[in-house]
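Every number in this text was worked out from the coordinates using simple rules, so none of it is lab data. Keep in mind that what you see is a predicted model, and the values were worked out from it rather than measured.
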Structure I
């Protein structure tokens with residue numbers, strides 16, 4: 001159950017990051033969203049602490065935690081349960097994308 005909480009947290013962080021990318025490239029209007037992003041001059045010594053870099057760092061830490069603790073699959077499991085794994089990956093992908101779209105709309 002804990003893995004699901006981390007996956008939802010990861011979806012939230014990556015959705016936040018994607019909304020910022022869409023605003024920065026002009027696909028979405030910044031006026032339509034709350035001021036949840038912050039920018040730091042690229043000349044500043046704190047340039048790596050803007051909202052984009054912080055969200056990337058948090059997402060990376062979550063993924064590293066998930067891969068090192070709860071997602072240790074062996075080759076034997078993959079060989080014996082290939083169909084089961086394929087079905088689960090498809091289901092999780094659909095859920096992932098629907099949650100991502102929901103969170104992006106909320107932001």
Structure II
């Protein structure tokens with residue numbers, strides 16, 4: 001089975017042609033009723049996501065799982081290509097991820 005990231009249509013710059021639909025598809029792929037907590041991230045202009053995680057264990061594990069460095073002590077910011085992996089990693093900790101999309 002292909003994941004959402006591998007099946008979306010890309011624009012000429014290699015980004016999701018419809019970033020909003022991509023982000024919402026990733027968000028809908030989660031099973032909300034199986035999660036104990038929720039967390040909100042910012043998906044900026046369909047290019048990258050960013051978030052701060054204050055639980056050091058979750059931060060370290062998610063960073064390692066998706067191979068994304070920790071920035072500014074508690075932040076993970078990475079390409080749109082890692083958005084789905086981030087959500088899956090957070091779900092492993094029982095955390096549902098809400099995706100806010102910023103177009104400014």
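Summary of values
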item: log10 I(q)/I(0) by the Debye sum over Cα atoms at q = 0.17 Å⁻¹ from the coordinates reads -0.92; which among I, II; result: I
item: helix-only ellipticity at 222 nm (-39500 (n - 2.57) for each DSSP H run of 4 or more, over all residues; to 500) derived as -9500 - corresponding label from I, II; result: II
item: Top of I, II by relative contact order in percent (Cα under 8 Å, 6 or more apart), largest first; result: I
